[in-house]
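Pasting the structures in now, so scroll down.
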Structure 1
Amino acid sequence: MLDTSVAYMLVALCYLLPEADYHARRLNLPCPSLLERTNLVEFVVLGGKERLAGYVATTNYIFHFREWGQMDYIEKRRPSGVDAHIREYFDELARQPSDVSPKEAHQLATQWLAAMEVDVATLEKRFRYTIDYPKTDNQ
């Protein structure tokens, strides 16, 4: 990781915060505006003048950006007090039974994709999808 100047970090913050807020609003995420400083917990910039990557962490979500400041993915923050390694935490989540049916999961996924301006009709024509739930202790 390159050391970045405070000026560069401020400019990056001015770019990444509205971008993260835009995606949060498009997906109707239950979080206050990212443009309010009270919601910002942590901000990390990776790279330098040639590239912009990093993440913006809020009280509820972490917005990850890849090179050139493009949104990569959004992660819901783990509940406070969860000290397990990320793999253990995801294994625990995978063992929980789902309250969402496969039809509801498909509907939710297509709504999110459409909110991010993905051509869902073309996507479904070109690719098949399957929804599989992992085996849980309750099954």
Structure 2
Amino acid sequence: MTPIHLMFLFGALPAVAYADVQGYSWYSGKKRLLEGAILSRLHIWIYICLAGIISTGTLMALSRPSRYLSSPFFFMKMFFVTTLLVNSVVIGSHMKKAFAQSYNSLPEGEKRLILASGVISGIAWAGAILGGLVIG
């Protein structure tokens, strides 16, 4: 199951990296608007990969519950994966603004939320990956 789990992870990472670079370009003003069609498809692809990661991770945990449930790193990883899911909903609900408005035209509260969401995404991906590496 581990190879399939890693396949979903490595399927998601380039899409996440591309979306993050695009988001940073919008945030920094290098791009006034983002390409909606591409980023919307990437967002769906990332959801599919997250579903695969969660499904295969669940099967791995069920196959050896004592190994996973006794590890604090497993629960740390689950916290980060849950954060990724919740944050992806936040990103999805605000993503369309980047297709129609420049970052600088947004209200300050909206800017802070979008910036925080990007930072949270990076931390959660790194935490989930590191947790997985420690669990083995």
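No lab work stands behind these numbers, since they all come straight from the coordinates. Model, not experiment: these values are computed from the prediction. Cβ atoms are built from the backbone, for glycine too; each structure is taken alone.
With relative contact order in percent (Cα under 8 Å, 6 or more apart) coming out at 34, pick the structure among 1, 2 it was computed from.
2
Using distance in nm of label points 7 Å out along Cα→Cβ at positions 75 and 91 as the calculated read-out, with 1.8 as its value, let me know the right label among 1, 2.
Working: 1: 1.8; 2: 2.7.
Structure of origin is 1.
Given a value of -29000 for helix-only ellipticity at 222 nm (-39500 (n - 2.57) for each DSSP H run of 4 or more, over all residues; to 500), calculated from one of 1, 2, which structure does it belong to?
Derived from 2, not from the others.
I have 31, 15, 11 for semi-axes √(5λ) of the Cα gyration tensor in Å, calculated from one of the structures 1, 2. Which structure is it? It would help to have the intermediate numbers written out before the result.
Values: 1: 31, 21, 15; 2: 31, 15, 11.
The correct label is 2.
Of the structures 1, 2, report the one carrying the highest value of distance in nm of label points 7 Å out along Cα→Cβ at positions 35 and 67.
2
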